[in-house]
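What follows is a group of structures, each given as structure tokens.
Every number here is computed from the coordinates shown, using simple stated rules; none is lab data. The shown structure was predicted, so the numbers you read here are calculated from the model rather than taken from an experiment. Cβ atoms are built from the backbone, for glycine too; each structure is taken alone.
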Structure 1
Amino acid sequence: MKAIGVTGPGRTDVNLLDIPEPPPPGRGQVVVEIEAAGVGPWDRLLNTGGWDVGLRPPAALGVEGVGRVCAVGPGVQGISLGDRVLAHDAPLPGGSGFWTEQVLVTAAHAALVPDALDPVVLAALPVNGLTAVQALVVLGLTAGQRLLITNGGGSTGALAIQLAAVAGVEVTATASPSAADRLREYGASEVIDYRDPAWSDRAQGGFDAALIAVPGTATRALPLVRDGGQLCSLTSDAPASERGIASTDLYVRPDAAQLTQLTTDLAQGRLRLAPEPVPLTDGPDAYDRVLTGRTAGHKLVLVP
């Protein structure tokens, strides 16, 4: 099978590969024929020890995607041959990821999705959407409370804005000026230019919570959170708690039920995404663009 991935343990160079088909599914597993697979900055961690997902090179990278079930293992309930499913899976049961033509997936991590939805849009949802949902659960905000999001223009931040706004939370986000109108349409009440050295001075303090989606902003955001508030970092740099503020790092986990709800939100127009499809064979360039920040705010999605 064609794949985009790595040839050996610890390798950081990503190439077009020819890898074997996945093994027959074991108990609780399915094989999915990939329609589209998301690319994220976390993918650089899969083969370098930063995120141990059980990769066994030579192997495809990628931990999220959508496709049709083409084989079903024993003990799988609620998923049948031909079903379309969306998944974020980690660890990877077959030792290889989603940037290929077929992948072995844990059935319990896969959500059934409607045929009518665009696979490119669906593939942009799992990791960023689950991260946004799980962060908002940690923060526990209710209608009328105030949330600061750093890097609101990124894929996770933009989804968190939309989900928080639907819940009646007042959102202030940092982002580039080019993203400001888009984020206001998503529900942000204020957008602050992240390039302004005094951005934290421009933000009115007293936030009930802060969601950190870009490295290096947690320590500047913490003073803006009220006593007894919450800070959740997606970049592994939550500062020490102070003033009764709960300060935590969050690491995304698979959750089929949350994916199902996100898919429903997408189908009913409560979420909007604007991913960029890229042919699988251009995967190395897409990977490089993501790592170097050359995506113009778009989530990149590989299409076999």
Structure 2
Amino acid sequence: MTDVDLRKLRYFVAVAEELHFGRAAERLHIAQPVLSRQIRALEHELGVQVFARTKRSTELTPAGRQLLDDARPLLSSAEALRRRAVQAARGPKTFTIGFMPGITVTQAVRAFEALRPDIDVEVLRVTTLDQVQVLYDGRADVSVVRLPIDQRGLSIRPLFEEPRLAMLPADHRLADKPALDLADLADEHLLQHADQVPEWRDIAIELRSGRPRPLPDLNSVEEKLEHVASGRGISILPLSVAAYYQRPDVNAVPVNDLSPNKVCLAWLASRRSRTIQDFATVADNVDWTRPR
């Protein structure tokens, strides 16, 4: 049985994400020949080829794609182990709560601090891209997430639901409507992936041409709204997010047949600490919808 070297796995993930040995070497701050040797050593240890290399391209083999799927959570778990060990060595326990934009965790934090004065509480703003990842890599102990997410390996506790709104340019033909139906938006370019708005598949997400338009790389609500205001598309946001990020060149319009956004507390199912359970109990008793 061969023990997998985590350093080699990190090198592999960098190459797999860049699909270019030179760029991956720069990202890792090592020489390219060293990186190539480490990848060959990993392939020898595993007994499989993970990259198909030519003079012009680097592609993942089927074995490489499987290894990438498995390597990411393994590396995240290793990083989480390191973080928790360091925290334990520092003395007083720190409990970190991740939260998505538009969600206020103040009431829950205060109630938890009153219940557990022995705990130092920290908060961490997360995004759609990392609201679950922060649990796997140890940056957060719990995360207040917005569904949908991949729930495998997680414990999920529902907290509340809220309406979702269509964010339109202020000069859009529908911007002054009191409410819309999804069918009214069938020809609009959605500035987020369809799995974030499942109903969109039912209103011709691939548009009349039958081909989806490419999405820009948007990592924040602010970036989405900049594109909306510029007339490059529309976005669907939960009510609290739309209210928090109000701007005069973007209108928020209710959509009658959009299901509400579900907000949940999530943590790793493998973690059964009393601290997490105490916070979950506190979260159950907080009125998350009360105006703040």
Where is distance in nm of label points 7 Å out along Cα→Cβ at positions 143 and 215 largest, in which of 1, 2? 1
Entry that produces -11000 once helix-only ellipticity at 222 nm (-39500 (n - 2.57) for each DSSP H run of 4 or more, over all residues; to 500) is calculated, selected from 1, 2: 2
From 1, 2, which structure was log10 I(q)/I(0) by the Debye sum over Cα atoms at q = 0.07, 0.08, 0.09, 0.13 Å⁻¹ = -0.26, -0.35, -0.44, -0.89 calculated on? 1
